[in-house]
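Got some structures for you, see below.
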Structure I
Amino acid sequence: MTNQMVQPYQGNPELGHLSTPISDSAFVRSFLGALPAYRKGMAPLTRGLEIGLAHGYFLVGPEIILGALRDFEVAPYLGGLVTAIAIVLLGTACMNAHGLVSLKPTAELPAGTDPLKTAEGWSEMSAGFFIGGMSGAYMAYFLLTHFAEINAIFRGFVN
């Protein structure tokens, strides 16, 4: 069949090439390159902190809206915080397990290797993820529980 629109890359279906006009565009490449996991020159700890802050902060909201304690007047924010902490703990444990099992110690790799490809670097990133995730979850909890006071402060600045 020569009339097929979709063809395997270089005629070889075993290559598994997934290049599409969207995933191969310059915009998507620059966007992905700006993410902390791929940004050049960052220490593993700061990468983990940035990733953890974002995840911890945004894990609280869905639990408040969709969680089991959403109809209880006092507990939805606390339920969101506890759930976010549990998810960050599980994520940290899984990241540590991946680093211990899949990556090699620094002594076996040549100098100049990306720190995230070593067990020590991955462990630092996991520690940063834990600290950032907890901080982000607590910050979201604080902002949500004190929304009226924070709103009054900002209204005073604007008006």
Structure II
Amino acid sequence: MGARRNQTNAIIKEGMSTPLTANCFCGAVRIELTGEPVARANCHCGSCRDFYGTSMLSATAWPEQQVNVTEGATTRFPHPTKQLAQTFCVACGETVFGENRLNMRIVPNSLLARSTDGVLAADMQPTMHLYYRNRIIDVVDDLPKYLDGWDGPLHEG
């Protein structure tokens, strides 16, 4: 297990037995992730697209207690009608994590990649596509593409 410094000089601990740290865009907020994510996915559902303002959300899902803000000020915005929320850096406005109806904290892969010199670590890479039926762009890769949740049918194609 090694360590490296990111652009804000935070020490990034490699490997899942030690905590990972990630910073928001301006470096004011630091989060610490412990253990392993429950899921690593590219989500194409309408809720993620609308709430995160992206064509698909590439992220990791963690139990709530495994993602903690260790530095900086954040604010939380709950979705007005769904069981979703986002936690933002008050300085730069970047989402440092979201929350879903299962009380999981959803950490955008862009945040994690920034903490490892712009390349998403192999153990954080998505392993599937979720809600591919609702996609607005086709993705060509070898990952399984679940039409709905990960216990549903797969996209044939």
Structure III
Amino acid sequence: MTPKNTICLWYNGGAEDAARFYAETFPDSEVGAVRRAPADFPDGSEGDVLTVEFTVCGIPCIGLNGGPQFPQSEAFSFQIATDDQDETDRLWDAIVGNGGEESMCGWCRDAWGLNWQITPRALSVAMESGGGAAERAFAAMMTMRKIDIAAIEAAVAGG
């Protein structure tokens, strides 16, 4: 049964490859139905992959191979909470190492243009604490690409 609410992500081709990468990379993720176009359409032909149902960390999604008209932007991103530096490194390195690119403050973009925030829980806790600890954690984060948990913890401690 189709969920009541599903995130639809527009791809310029590659929706199936993206979904398979997400399923291999993120926990509680999988590829479901792959649906092919019943007829030619503006950016594809009959039989091409049109939509792919998948989940990312338990969130239901549909990838739509719609063409180049609507590229991804930072206006939408998945924020993935990580428990430790190993998980942060693994997810970041998987995205960037598979044709993606680094950005700032824990953000990166995958090979299909989708944006990700790989956010250690330690950073979220520091920001939620408020006061000087949050200010120091924020200042440390602003200098980073991939988040360094030890540096965040040192900043919170006043180091």
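Summary table
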read-out	value
Entry that produces 0.50 once FRET efficiency 1/(1 + (r/R0)^6) of positions 35 and 131 (r between Cβ atoms, R0 = 25 Å, to 0.05) is calculated, selected from I, II, III	II
Answer label among I, II, III for the case where distance in nm of label points 7 Å out along Cα→Cβ at positions 75 and 147, calculated from the coordinates, equals 2.0	I
Given 46, 26, 11 for Cα extents along the principal axes in Å, for residues 27-82 alone, calculated: source structure among I, II, III	I
Value 35, 15, 13, calculated as semi-axes √(5λ) of the Cα gyration tensor in Å, assigned to which of I, II, III	III
If distance in nm of label points 7 Å out along Cα→Cβ at positions 43 and 139 is computed and equals 1.9, the structure in I, II, III	I
Distance in nm of label points 7 Å out along Cα→Cβ at positions 51 and 123 - structure with the largest value, from I, II, III	III
Origin of the derived value -2000 (helix-only ellipticity at 222 nm (-39500 (n - 2.57) for each DSSP H run of 4 or more, over all residues; to 500); candidates I, II, III)	II
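Taken together, the values in this text are just the output of simple stated rules run on the coordinates, not laboratory data. Remember, predicted model here, so these are calculated numbers, not experimental data. Cβ atoms are built from the backbone, for glycine too; each structure is taken alone.
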